[in-house]
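A.B. asks: Next come the structures, one after another.
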Structure I
Amino acid sequence: MSLHPGLLQVTERIRRRSAARRARYLSRLASAPGATRRSELSCTNLAHAFAASPSADRILIKEQRRPNLGIVTAYNDMLSAHQPLRDYPEWIKEAAREAGATAQVAGGVPAMCDGVTQGQPGMELSLFSRDVIAMSTAIALTHNMFDAALYLGVCDKIVPGLMIGALRFGHLPAVFVPAGPMPSGMPNEEKSKVRQRYAAGEIGKDVLLEAESRAYHAAGTCTFYGTANSNQMLMEVMGLHLPGAAFVPPGTPLRHALTLAAGRRAAELALAPEGARGVGHMIDERSIVNALVGLLATGGSTNHTLHLVAIAHAAGIEIDWDDFDDLSRVVPLLARVYPNGSADVNQFHAAGGMAFLIRELRDAGLLHDDVATIAGVGLDAYTKAPALDASGRLVWVDAPGHSLDGDILRPADDPFSADGGLRVLKGRLGRSVIKVSAVKPEHRLVEAPVRVFGDQAEVQAAAKRGELDRDVIVVVRFQGPRANGMPELHKLTPTLANLQDKGFKVALVTDGRMSGASGKVPAAIHVTPEAACDGPIARLRDGDVVRLDAVAGVLDLVGAEDFETRAPAETNLETNEWGLGRELFGVFRRVAAGAEAGGSVFGFED
């Protein structure tokens, strides 16, 4: 089927916009040092690098005739999503030896959990951890010992950080290796209701903790469709996973087989012809557009309006929020997974999962099928699902011809919605994004007086005092990258949802982030310019009337003729500069780009 005109238009616009930057990027890849084959390392360099290797591996590394694979891992055993990665390096080394290659753990990267740091000072390091992970990846690979790399990571900032690092070593083949989701626990909608009851003071902390423990109860990724699982979807639709690897549970024979196969595939890619194997050549504007389409078709995390921008920039490709918005108007919503529905990712996977989704989008002309992937050229391999045959051998089988649960996953000709549910809002307050796929149509237009706050704790306190029991647009500002690192404001969700459930018109406007679990309350997030950079949001006052129209794409003031001449509010940010390591990130806060530029501290070719 021919490609959708809207897809072609956005792709061509990105290609033209990025031409000069992309050319510089590819030129630098062409001049990358040839020492990845270890030929330029001195004897001392090389001896250091294989000193601790098993004798058989040492011989192969010394002879420099077979590929040596670098493993970059985000393993730690506090994060449920990353705990399964503990054994992966040994499995990959085993697979590499079977393929006549060697593998070494090149380095580790930090992996913090937004679920643990929500509402805590540590959340102010969360977005910046993405760029730290990219730098840690560079440190791991800068030893110039490797012919390909495998990236072991799952959650929110980890995969984007690994991607940015991988693309700066774009002359190397890259295989991303996921861990899979934990078993389904307490249903996500039930968990959400418990949180709302706690926010309303109806239950105690003991009841809340018991509910949370039933929701998060085993090794593996959280089962709601937040940023972590959006990451896995993106890696698959971009062709960086083995087909169907995203949502296979950990601790299963199939997951073990897929991990071994990833090691073997990395060795094969390392032997591919020069220029055809590097991830920097593989990922181009078509791959990035496919990622945008996958995000929109599944109602994925709003955090990727930051991360995909930063990832694209790392490959010399320039995208902006208008690209998200224009694609959202032509990409249908094919999946309903919490918070956009009641199902979790295990149920999505059982309904047909990624293989069904990719086939439907491709056949509808909404994915570029001529892209390079680690499985070869084109997406045909990604329309099949992995399985073990009767002998235990890894095979791939065709996706089901129809969705196995129409309440979770639908074909492109019968979508849940004709659009992807992501909008750019524009007006006198700047630019922002809003995810409406989980917002009921009757809540998508809110015009109300604002109440301005400096952090989410102030909002919660005001709500408990009954001061927000009215139609209100809650403004939480000085939450952008330059102010305090742009933490997620996920703790606002139960409070605002309770107000909405009382029948009030409620919305949120902020220069901060919500979560990948952004839900049913309309939220204009990532407002840029941010308040700390003299953004218009800094001139708002209590009682100003704001109109948020997610259908028309408007975030604007009603009246307030003196608005442009007002002095911007100021705030004391010293309390955000110290404690729990925040003092180490002052340089990040000073140079971070705005939200639409990905909130990154990297300039690249700018």
Structure II
Amino acid sequence: MALLQPLTDLAEICYAHGMRHVVISPGSRSAALTLAFVRHDGFKKHVVMDERSAGFIALGMAQQLNMPVVLICTSGSAAYNYAPAVAEAFFQQISLLILTADRPSEWIHQLDGQTIYQADIYGKHVKKSFTFSSDYTHQDARWMINRTGNEAAILAQSKPFGPVHINVPIREPFYPSGEEIISVSQEVRVVRKTESEATLSVETWHDLLNAWDSFDRILIAGGQHRSSERLSHALAKISEELDVPVLGDSLTNQKGYQDFLTYQDVFLPHANTDKLRPDLLITYGLSFISKAFKQFLQKNPAIQHWHISEDSHLVDTFYSLNRQIPVSAEYFFENLFEKIDYQLFVQGSDPENDTSYKAHWKANDSNAGVILRQYLDNLSVLNDLTSVNLLINSIPEGAQLHIANSMPIRYVNALGNHVSHVEIFANRGTSGIDGCVSTAIGAAMVTAKPVFLLVGDVAFLYDRNGLLIQPLPDNLKIVVLNNSGGNIFRMIDGPAALPELENYFETRHNFTAKRTSEDSHITYFEADNMETLKDVLSVFLQTDKTSLLEVFTDPVENAKTWKGLKSYVGENW
């Protein structure tokens, strides 16, 4: 009997816990898992033949839904191909429930096909890994599968979010006979976890506020974070009314307040850091893009550094952490402002921190913005930076912009508040180039917003298999910066001076995205000069189908322009 009742019930457990999307990569040993979800009417099913792309498509979906997406694959190397997406989901704190079919344990390392060591295959890159019993008939085994299914579903949705793995050994036969009917059993039991919000005690708040009052120069900085109106509003009030500088990368998605600092990548290498060093540093979110900012804080450590995070893992990026506060950023900054504001009202006093400190940060930020705009206005030749600037200023407000790693994310981050009208996403958990196309596809599949992907040619070619799914979402638009190789290696000092640059670092090539677009029925546009790009971009933006714009640039010109920006800022500082 190939329809295994506990696996049928597992699908029902996932549905009961709110999961609605399942991404399936075809295979034989996973047939019972596949059928359990396919024949359940509550799931939207997505078939992706390449498991690496499937993992990232599921990640893109879960990123938008804030809900686990189920992944199903067969045994052997198929499971390993999920690994890049699983690692990215772990460090980006995105929920996935990974179901990998497997051989029974006695057949591991017995020269049987598609058999590898799958238990704990993702190591520390999952919140937890479970393995079912290969006996689906014994009462204890059914009880264990029911309990484990609930535990995995709860764990995937508990903060900090992340991927959870269930390895599922299955014996032959794999396929049911025609008369077998799949239905949920009476044994299904759903276990729910009561949600709670982490808060701080009155005593803790007194301690924090006393510490706050003891520092003159206070800096708030955000790493990668989902767009949050509540958070942006609270931070804006702190910055405006308490004169505290608030800084964020493009991925921080701080929106709606003109005094948020965004040009740190541009000005920190040239600024007077003595005036910018914080006494108290308060950070939130995940990783920071700006290398200049990280180096600045590592060389100028704060006296105290508080990090706001519900993650139990201690992260000390800036060599100065001495307090981890396990609450949400929204809760912390809303309460921080309310308590300080009330305290000042009762005392009838003004903030005691150094108000000139914010003025120094703001002056540097404003000056950097002016110099950057001057530099961009003087550029007339098509290159990666001018292409990205033109694209950013053309994307409609409220759209999503997904950005590939390597140079695209660095270009966007240097443009500061030019991107304040869109929500930014990027796979900065591991910062790899793999999966950026598939992640954007997954996001577009579950949101009605326009989804733009800015990607380099190497990252695009590396992840073309994500485009094998049909149909592709109509709201997806892809911009490929094709400079015939890994252009970032011309930008950094080490490989740029080596004679092996082109063959072993840049990996020069002559491929384009045109044939891939034809194969995937994507409307294709191309441009190789500024005038053409401006004309084509207008049509590209108005196209109501999946479309791709390929911009051809010269790697030497790109390196000259990027390094020229840094020189121009230094000369005009």
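A.B. asks: For FRET efficiency 1/(1 + (r/R0)^6) of positions 155 and 267 (r between Cβ atoms, R0 = 30 Å, to 0.05), the calculated result is 0.65, so let me know which of I, II that is.
C.D. replies: Details: I: 0.65; II: 0.10.
It traces back to I.
A.B. asks: Further, regarding this structure: Out of I, II, which has the highest value for FRET efficiency 1/(1 + (r/R0)^6) of positions 11 and 379 (r between Cβ atoms, R0 = 30 Å, to 0.05)?
C.D. replies: On the way: I: 1.00; II: 0.05.
Evaluating FRET efficiency 1/(1 + (r/R0)^6) of positions 11 and 379 (r between Cβ atoms, R0 = 30 Å, to 0.05) on every structure, the highest lands on I.
A.B. asks: I have 21, 55, 22, 2 for P(r) over Cα pairs in 20 Å bins from 0, in percent, calculated from one of the structures I, II. Which structure is it? Kindly include the intermediate steps, with their values, before the conclusion.
C.D. replies: Working: I: 21, 55, 22, 2; II: 20, 48, 29, 4.
So the calculation was done on I.
A.B. asks: Where is mean count of other Cβ atoms within 10 Å over residues 51-58 largest, in which of I, II?
C.D. replies: Numbers: I: 12.2; II: 28.6.
Of structures I, II, the maximum of mean count of other Cβ atoms within 10 Å over residues 51-58 occurs in II.
A.B. asks: Thinking only about distance in nm of label points 7 Å out along Cα→Cβ at positions 91 and 211, which of I, II has the largest value? Walk me through the numbers before you get to the answer.
C.D. replies: Details: I: 3.5; II: 2.7.
Going through I, II one by one, distance in nm of label points 7 Å out along Cα→Cβ at positions 91 and 211 is largest in I.
No value in this document is a laboratory result; all are computed from the given coordinates. Quantities reported herein were computed from a predicted structural model and do not represent experimental measurements. Cβ atoms are built from the backbone, for glycine too; each structure is taken alone.
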